[in-house]
Structure 1
Amino acid sequence: MNPFLPNKNPETGRWHGAKYSLRRSADLIKMARKFGIQDLLPPLPNKKFYEDKYNQKNWMRGILRQKGQKWERTLPEKLEARKKAIEDMDNIILEARPTYRKRLAKREKNKRTWF
């Protein structure tokens, strides 16, 4: 009888739970591994420990990149739109305030050059 698994009483046919809980059995496995006697313990019910758990795991199988937060997914488009808006800022302001054209002309007139 495996103390880590539920067992059936042969006389009454009733089931009783495992002798050791999953937490306690995990602690026993860790101690046995520490002292090198893990092979003497009965097999566990489809449980993996330590390296087995991470070496056999398929990390993000079939996924090109992680989902991320919404702001992380939309950030490149926002930055591109912001960059485009900054480049077209003079035209946008001219549409909103026609008198801004005078200020642009004055800026061009007073622009410093090397010569």
Structure 2
Amino acid sequence: MSFIEDSLITRINLILKDEKETMTRLRLIVQLILGFGERNPGLTRILTGHALMFEQDRLQGRINQLFERIEVQLRQVMRERKMREGEAFQADEALLASQLLAFCEGLLSRYVSF
């Protein structure tokens, strides 16, 4: 689980450091999550909970925390858009971040189903 957290969060932080344009940041974060899922099917089974059916609640809690951290970062990127680019999203950033993460989680679940 630490490898998953370190891989995703470290790379997300690099994206945030290197990229300034909001839509590019969001695209790269989504591509990172989905690419990680494609390249690491076993770890994706952990992320989606498929490999955790009989595991401790603590491990599922860590996965939930990871997704919450990613959602917070997505929300922050969206909120910074107004300061950086002078325009805001028409919808609530929290809702958009939640939907974007749900999209990623759904595709990760599809990866392990095939």
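No value in this document is a laboratory result; all are computed from the given coordinates. Quick caveat, the model's predicted, so the values are computed rather than measured. Cβ atoms are built from the backbone, for glycine too; each structure is taken alone.
Table for the structure above
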read-out	value
helix-only ellipticity at 222 nm (-39500 (n - 2.57) for each DSSP H run of 4 or more, over all residues; to 500) from the coordinates reads -15000; which among 1, 2	1
FRET efficiency 1/(1 + (r/R0)^6) of positions 34 and 74 (r between Cβ atoms, R0 = 25 Å, to 0.05) from the coordinates reads 0.00; which among 1, 2	1
Structure with the greatest value (metric FRET efficiency 1/(1 + (r/R0)^6) of positions 2 and 90 (r between Cβ atoms, R0 = 35 Å, to 0.05), set 1, 2)	2
Comparison of 1, 2 by FRET efficiency 1/(1 + (r/R0)^6) of positions 18 and 106 (r between Cβ atoms, R0 = 25 Å, to 0.05) - largest value held by	2
Per FRET efficiency 1/(1 + (r/R0)^6) of positions 10 and 58 (r between Cβ atoms, R0 = 30 Å, to 0.05), the highest-valued of structures 1, 2	2
Winner on relative contact order in percent (Cα under 8 Å, 6 or more apart) once structures 1, 2 are ranked, highest first	2
Structures 1, 2, by distance in nm of label points 7 Å out along Cα→Cβ at positions 66 and 98: label with the highest value	1
Comparison of 1, 2 by volume of the Cα convex hull per residue in Å³ - largest value held by	1
